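Computed from the coordinates by the stated procedures, all read-outs in this text should not be read as laboratory data. Just so it is clear, the structure is predicted and the values come from calculations on it, not from any experiment.
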Structure P
Amino acid sequence: MVRLERVSRRFGARVVFDDLSWVVPREARLGLVGPNGAGKTTLLRLLAELETPDCGAVHRPASACVGYLPQEVEAVAEGSVLQVALSGYPEVSRLERELERLEGELAGTAPDDPGLGERTRRYGTLRERYEALGGDGLEVRAKAILSGLGIGTDALDHPLRQLSGGWRMRVVLARLLLGAPDLLLLDEPTNHLDLAALEWLEGFLADYKGAFVVVSHDRFLLNRVVRGIVELDRGRLTSYPGDYDAYLAAREAEAEARERAAREQDRTIQRVERFIERFRYKASKAPQVQSRIRALEKLERVRVEAPRAAIRFGFPPAPRSGDVVARLEGVHKSFGERVVLAGADLLLRRGDRLALVGPNGCGKSTLLRLLAGRLAADLGRVELGHHVIPRHYGQHQLEELDPRRTVLEELEAIVSPGQRARLRTLLGSFLFQGDDVHKPVGVLSGGEKARLALARMLLHPANLLLLDEPTNHLDLQGREVLEEALNEYAGTLVVVSHDRYLINRIATSVAGFDRGRIDVVQGDYDEYLARRAAIATDGPRTSEATPSPTPERASRADERRREAEARNRRYRERREVEQRLGPLESRIAELERRLGQLRTLQAEPALYQEPARAAEIAREAALAERDLAPLYEQWEEAAREVE
């Protein structure tokens with residue numbers, strides 16, 4: 001489909017990648033992953049020919065249609081929501097207008113009009129072309145895609161310019177999906193989608209006939225729709241078959257194998273160096289010594305790359321609260337005519353870990369702000385329990401950072417002078433090191449701002465964390481670190497998130513919103529989905545049987561088992577040889593030490609004043625040399641086996 005040939009791209013002094021080659025096949029269903037700043041967006045833009053490489057070439061067939069979805073809408077198109085969604089088909093729109101004009105003319109043309117035949121033939125030609133382009137069903141498909149992405153019929157005639165950035169992005173995504181290009185390039189398509197739209201997009205991509213490459217931090221999406229993962233890191237691409245979980249397992253196995261190979265190579269090198277040192281001046285061993293020296297010079301060392309720097313943190317110990325942490329009774333909240341909560345009830349107890357899910361605008365963020373005391377209810381009661389200390393991380397927390405301050409000043413502004421000494425240490429754990437702490441907040445990337453906002457939240461202990469989309473702008477590694485920290489947090493947690501992987505890892509209950517009320521389901525997100533499905537079918541909730549593994553998964557499991565058995569067999573064989581080597585080396589060292597002592601004595605002239613003792617020492621030295629000869633041969637054989 002598209003081929004990158006020895007491509008290089010740099011921005012100023014920063015080299016994103018150099019001499020990079022990649023082939024995207026026609027049947028590609030790939031997830032592109034890598035740390036923030038690795039160059040994933042740049043790579044997609046090169047594939048879409050929106051950027052030109054500094055060196056190398058991008059090859060793609062002239063007939064191939066490639067569609068690209070950026071992370072953010074760079075320009076706002078004119079027209080209504082439906083018009084913009086259909087704007088990817090200008091020829092269909094032109095044909096539709098021409099057909100409407102001809103229909104009007106034909107309706108007013110008399111049967112004996114000499115121009116009737118020409119108009120009829122023209123209408124038939126245009127109609128055939130219109131149908132070939134799918135014109136009759138185009139608007140229906142557009143409305144279906146917009147509906148799947150959460151845009152209702154009441155918004156179709158709204159000017160796109162009046163929508164927020166997130167909703168504009170959905171319309172742009174709808175236009176792209178409607179066009180069904182041969183290759184879809186999606187850069188973080190889930191950033192502005194709620195859970196319902198996420199699930200719809202997964203279904204759409206699962207049934208998509210063309211190829212796609214998707215950059216996403218949504219591990220659920222990657223596990224459900226891709227057949228391969230391509231990792232971009234340190235300017236190199238590495239491909240892995242299977243979904244995201246298979247990629248993690250393969251990468252971990254690779255790292256372990258590389259570390260094991262490096263350790264084994266180090267042991268071999270040390271053994272060879274001992275042999276060289278031991279026999280360097282022994283004439284009978286000169287060929288073997290030289291052979292091993294040459295082998296060491298040619299040896300390609302196994303390199304273990306240092307792990308990439310990652311954020312590391314834990315939440316401060318949470319002061320113990322009362323058993324009841326928060327209580328909502330009959331809470332109502334409206335914004336103008338829009339009602340978000342209508343008689344909502346909720347009871348939070350110490351240690352609860354509640355995830356709030358639902359479509360955008362249903363009241364999730366409002367509920368967090370009510371619990372944080374940043375918003376007052378119109379009716380009803382919101383009460384926090386005894387000794388409850390809330391800490392709120394808002395969805396727009398990044399916008400609350402002062403762009404004029406430096407990173408360090410942003411933290412200094414909210415702590416006492418006595419706490420400032422530890423701020424650099426805290427910032428270092430969030431990858432702000434050295435002069436990074438003096439960067440203005442205004443020049444930070446989205447990921448850097450997210451890390452700074454998290455660091456701010458850790459400055460004061462809290463026993464009630466209220467987190468609104470905390471994983472936004474964090475890369476996959478950052479999300480995993482946050483999950484670990486939340487799992488170890490001892491207080492009460494309420495989190496709004498579209499990251500289903502996060503919810504499954506940290507939540508003990510999930511709350512959905514239904515007509516302004518809150519419905520809490522015990523369990524993780526999968527349990528919540530099962531409950532919702534049972535209600536939708538109006539049937540009893542049943543426990544689902546564990547699905548049988550697919551042939552692909554079964555084959556992968558068999559392969560991993562065979563590899564593990566082979567590794568274990570090699571390990572046992574190596575251990576057996578090494579167990580022989582250990583005693584041999586000890587015995588050789590003991591004899592060499594004694595032989596050295598005897599040779600030292602024989603070098604003393606006074607020894608020969610005692611002929612009997614000199615003869616005894618000579619016999620002992622000869623016996624030591626005799627015993628050493630077969631031991632050397634056994635040691636060489638065992639060493640060769642290990643090598």
Structure Q
Amino acid sequence: MTKEQRKFRLLTLAVSVAVALSLFAAIVYVLQLTLHPAATPLAMGRDGMAFVGDFALLDHEGKNHQLYRYVNSRAVVLFVYGSDCNIARDRIPALKQLRDQFATPDYGFLMNLRERFANRSVSFLMIDANPQDDRKTLQKDVARYGVDLPILKDKTQLVAESLDIYRTGEALLIDTRTWQVVYRGPVDDRLYYEFTKDGAQQHFLRDAIEALLDGRAVGPATPPAIGCHISLDKKKEVSYAKQVAPILMEKCVSCHQAGGIAPWAMDRYDRVKGWSAMMREVLMNRRMPPWHADPAIGSFSNDRSLSVEQIRTLVHWIDAGAPRGEGPDPLSERKAQIVPEWPLGEPDLVIDIPEQQVPASGAIDYRYVEIPLPFDGNVWVRAVHLRPSNRAVMHHAFALIKLPPQSGVPEPDGLNSFFAAYAPGLNVEPFPGNSGQLLRKGTVLRFELHYTAVGYNTTDRPKLAIYLHKRPPSRELVVASAWNKDLRIPPYAADYPVEAKFVFDQDAVLHALLPHMHYRGSRASYEARYPDGRGEMLLSVPRYHFNWQSLYNLRTPKPIPAKTEILVRGAFDNSRLNPTNPDPSKEVRWGQQSWDEMFIGYVLYTVPRRSGSRQSLAEAP
């Protein structure tokens with residue numbers, strides 16, 4: 001037998017085994033349905049708490065967890081944890097044992113068939129709603145007690161409230177097909193207050209999981225869980241006029257106004273009440289407001305997020321029925337702000353971008369427009385203002401600099417320098433520190449325009465205003481980037497990691513950060529590694545969203561010594577669970593189109609202007 005014949009026979013054998021295993025998985029699944037017909041899940045919890053709405057929380061490492069993204073698991077166990085509660089802590093070994101018992105092995109190329117025919121996996125999460133437990137406390141517990149389960153921090157306590165959680169040590173078993181709580185109670189009967197058995201005699205949680213996986217009704221009822229009481233903040237009466245409306249005007253109305261990017265306007269009480277149920281949903285799963293930075297890392301001047309107290313106020317008001325209450329309606333009395341066309345004054349140059357046709361419905365691919373600048377020589381820019389004529393349809397837009405070939409500053413293809421941006425809520429202000437950005441003769445601006453449909457055919461005609469320095473400034477604004485073009489994201493990969501580095505070649509002052517990926521981007525972070533060996537996290541975006549690419553402006557500009565390294569880490573979600581994934585079956589590489597991928601970590605900083613330097617090859621006329 002030749003070598004080629006042996007290879008062919010081995011390949012044939014492998015395919016036969018794959019088909020046989022697939023058929024076996026299908027037969028097992030059908031037999032399970034036949035022998036154990038699925039019963040209506042029995043909610044064993046308190047009245048009204050059978051159904052679990054979607055929510056999103058960060059864990060002790062700052063990673064994002066959204067409940068409904070665990071749909072590939074047959075069930076989710078949510079265990080209520082509390083630091084310094086020995087009863088909850090002593091449950092950890094039993095939880096880890098159950099986690100290992102019900103973990104599903106990775107069948108590799110059979111993953112899709114396994115998910116379809118024989119999904120018996122269970123995901124285990126812990127949740128902490130104690131007001132005294134912060135992230136550092138949980139991280140110490142993880143290291144001390146060998147916890148390798150995510151501990152989700154419920155800072156607002158709204159998840160605990162919605163699930164009627166008030167004591168640690170309780171386990172909730174959630175059926176991911178119905179999102180109902182089919183069991184809640186103790187893990188087993190080994191522990192009691194001031195008493196511990198050598199071993200458990202009744203395994204309540206294990207039996208409930210097995211019943212659910214076998215398609216049997218979960219039961220019978222069990223004793224309530226024991227544990228430590230959680231100090232939940234008492235719900236307070238909320239005033240629409242004095243508390244709710246001011247939050248909306250401060251954080252939401254900039255988008256939710258007539259002609260704004262949001263689908264409806266917060267212009268009066270009746271409209272807000274009508275949308276209140278939807279408001280609650282997007283607050284709980286953190287879709288709104290569109291700000292994705294981890295609040296535990298860094299401080300940013302353009303932070304659009306709501307505080308813990310603001311979120312609690314809004315959700316408690318909605319849960320109370322969104323009452324009108326006494327007093328005037330600040331939203332209906334609010335006068336529309338008359339904003340001049342150019343708040344920074346008359347521009348030195350206005351670039352008219354060709355009119356864009358926006359269809360009534362459907363997904364709209366990015367638009368790319370290139371426009372050469374008309375300057376006869378090099379110029380220094382002190383401010384820019386990119387704006388649409390139709391805010392209702394423009395989601396966001398970027399203007400990038402394509403350096404002329406004669407500039408002598410080569411850049412990799414696709415890594416044009418960031419120059420200007422439009423996004424709802426983005427402040428229009430001069431460049432930081434009275435700095436400037438050099439535009440060389442022959443520069444071309446590449447505009448990236450992202451539109452959303454609003455239900456009718458319309459148009460937009462964007463403009464870019466450019467403001468020039470009369471003389472070269474003392475500092476230059478530099479836009480650099482860490483990038484990684486070596487992308488080979490495998491099909492169905494749920495968390496494909498990638499990183500890139502940038503090194504400062506001189507002392508600088510850091511002002512802003514901007515991570516950039518496409519539809520499969522899932523998370524990003526920036527870490528500074530200083531020459532003396534220190535490390536500092538500057539930004540973490542645990543839930544990156546392509547549709548909301550934010551520029552993160554440091555509240556306090558940070559001096560950066562030369563030779564500091566910026567490490568940008570990120571990950572891509574090429575799985576079916578990514579709702580924006582164009583095609584999870586394809587390997588994805590670097591490319592300009594949104595269905596390709598990029599990994600760029602933009603860094604905006606200022607340096608002293610030096611004639612002949614890398615940043616300033618020539619003086620402006």
Structure R
Amino acid sequence: MLLGSSDPTRSTGELQRPLEQANIPTLLLVLTHLTGDKRWLEEPYRPKRPRGLDDNDSGGLSPEIRARIRTAVIEAVRAYRAGELDPSPPSPTRITEMLSAVMGEPVSSAYGPLMSEEFGFTSRMVPAVRRPSPEGFRALVIGAGLSGICAAVQLKGAGIPYSVLDSNPTVGGTWQENTYPGAGVDTPVHLYSFSFAQNPDWSRYFAKRLELFEYIKRVADQYDLWPQMRFDTTVTEAVYEAERGLWRVHARTGDGTEVVLRANVLVSAVGMIARPRMPTIPGLDTFAGPCVHTARWDPALDVTGKRVGVIGTGASSMQLVPSIADAAQRVICFQRSPQWAIPHPNYLRTVSDGHRLVMAEVPFYASWYRLRALWNFSDRLHPQLQIDPEWPHFDRSINAQNDRQREFLSEYIRKELGERTDLIDACVPDYPPYGKRPLLDNGWFRTLTRDDVELVTGSVAEIRPDRVVMDSGDEYPVDILVLATGFKTLEMLGPITFRGRSGATLRETWGPDDARAYLGITIPDFPNLFCLNGPNTNAGHGGSAVIASEMQMRYAMQLIAYMAEHSVRSVECRRDVHDAYNAELDEALSHKIWTHPGMTTYYRNARGRIVTNSPWTYLEYWRRTSTADLSDFTIEPGPAAEGVRDRPLTRNGFTG
């Protein structure tokens with residue numbers, strides 16, 4: 001489903017000029033879909049293979065061929081509107097065949113069902129329950145960011161009563177909280193959106209914070225989620241009452257009022273990047289000027305004419321520094337270790353008015369464009385993560401493809417730095433690409449070459465009221481201090497206390513930094529609790545966190561709907577299933593780049609275990625989460641629910 005709608009009064013002739021700004025490979029997919037004519041994916045129309053992450057807008061085809069394609073699209077759109085064309089959804093296998101043709105490389109037919117869901121031909125929504133829920137049965141969602149909205153839409157669609165609690169004043173999560181200059185997504189935004197609420201009207205290929213925030217609000221509007229939302233409500237504790245099969249949730253409202261709520265099902269959508277990590281630097285509390293973490297940016301903070309010190313050179317710093325350099329008198333970046341940053345041709349581009357019109361008016365164009373982005377930005381990059389045990393250059397890379405990426409990125413950095421060869425050693429990492437979170441270049445390297453921007457390497461030893469002191473003894477006077485030091489990603493689901501069936505808390509179960517869950521979703525001893533973006537669900541090779549959230553919520557919804565239909569008191573992941581999965585997970589992770597000793601990363605804990613990242617491709621995770629297997633769970637029937645365990649689940653619903 002697309003947010004918004006096309007203009008029925010617009011003539012097809014008005015598409016002529018906008019189509020000149022459209023992506024040719026995507027137009028070929030549209031033509032093939034509308035007409036069923038396979039010749040559009042054959043010579044002389046077959047696009048050339050794109051380079052890297054490039055959108056390949058021309059397809060590498062001649063102006064004459066491109067003009068012929070556009071003319072054919074106008075005729076196909078006219079015929080479609082007139083009812084002369086009635087295209088059937090392509091089969092999953094046909095989808096991958098079409099993508100293979102325009103991407104210039106094979107896309108396995110195994111991806112067909114996943115791609116069909118992403119397009120919207122098939123749905124990830126679990127159907128509405130066939131029988132009314134038991135009296136009082138309801139779900140409670142913690143968090144109203146993207147994952148919380150996903151949960152609310154699916155719960156509402158299934159007919160499950162629910163409420164959503166959030167400590168913020170409105171929806172948005174990350175995109176409501178992070179207001180620092182330059183904040184934006186580092187995933188192609190046509191992919192960073194729900195499959196059930198695709199948006200053809202993005203103004204940039206990589207949207208900034210405000211536009212993402214507005215998108216989330218529009219989805220809440222479209223699905224009428226507001227009546228079930230409770231804002232300015234901070235959950236502090238959740239206790240499972242085994243004798244009743246309920247979660248007792250304690251929360252505090254903005255005015256200090258204590259609230260107690262109960263629900264059969266609890267969905268955690270708090271996310272991994274909800275709580276900023278404050279550095280423990282001696283003297284930090286003595287700094288006399290404004291001191292702010294990027295995640296808690298003060299909109300009233302004015303950097304104009306000021307000396308700004310930025311501690312940290314990760315994702316938020318890479319977005320912030322180029323955005324404030326023109327206004328500040330001087331920006332000093334304090335770097336502990338350099339970061340690989342990947343150039344993306346679309347990162348700084350706006351979507352032209354013509355291309356936005358094509359997205360809205362040409363049938364199926366926006367969805368096919370989305371599928372190309374999914375393939376180009378996700379699993380095709382996964383092989384770079386796999387350690388080749390025979391690779392002889394383990395100090396710099398982990399396999400041949402990873403080494404080629406290293407050479408490409410190193411040369412890119414050198415070109416960006418230009419005459420500032422003195423910065424090369426400080427900017428080219430000595431660890432393999434993808435060892436830390438891969439960043440996208442926001443003009444970072446060119447910004448570092450400015451006379452009014454300085455890169456300082458090493459560790460910060462001390463903060464004084466008006467300066468930063470390095471371990472070398474060098475001092476740097478600053479007026480404003482910005483902490484771009486990331487989030488408490490390893491302290492998952494904190495600071496909420498979750499107490500399970502046995503009375504043990506999640507923190508006692510996991511320890512301070514070793515979260516584990518079956519599929520990243522369910523945990524033994526914590527019945528009816530489902531985590532979105534939980535342990536080991538972050539795809540470190542690209543893609544979109546939104547896709548993973550949809551997969552996880554579809555899995556959870558199968559179990560929730562089963563509980564509602566059959567008056568089940570609880571579903572609890574079996575310990576042996578959980579442990580076997582995590583053993584398999586850790587074994588797979590041991591062969592991935594994030595175990596490389598050459599860098600520190602928030603992906604792994606103090607003992608070296610990778611806690612945040614998933615070793616799976618999107619296809620593999622989709623396969624594992626598509627259908628919930630009741631045999632993986634201990635089922636506790638409620639009243640009038642005896643004997644229901646043997647009714648198997650299907651992918652999007654139930655049998656029997």
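Identify the structure, out of P, Q, R, from whose coordinates Cα Rg over 2.2 N^0.38 Å was calculated to give 1.36. Traced to structure P.
For the read-out mean projected area of the Cα convex hull in nm², for residues 169-232 alone, a value of 4.2 was computed from one structure; give its label from P, Q, R.
Going through each structure in turn, the value belongs to P.
One of P, Q, R was used to compute helix-only ellipticity at 222 nm (-39500 (n - 2.57) for each DSSP H run of 4 or more, over all residues; to 500), and the answer was -9000. Which one was it?
On the way: P: -15000; Q: -5500; R: -9000.
Considering all the candidates, the number was obtained from R.
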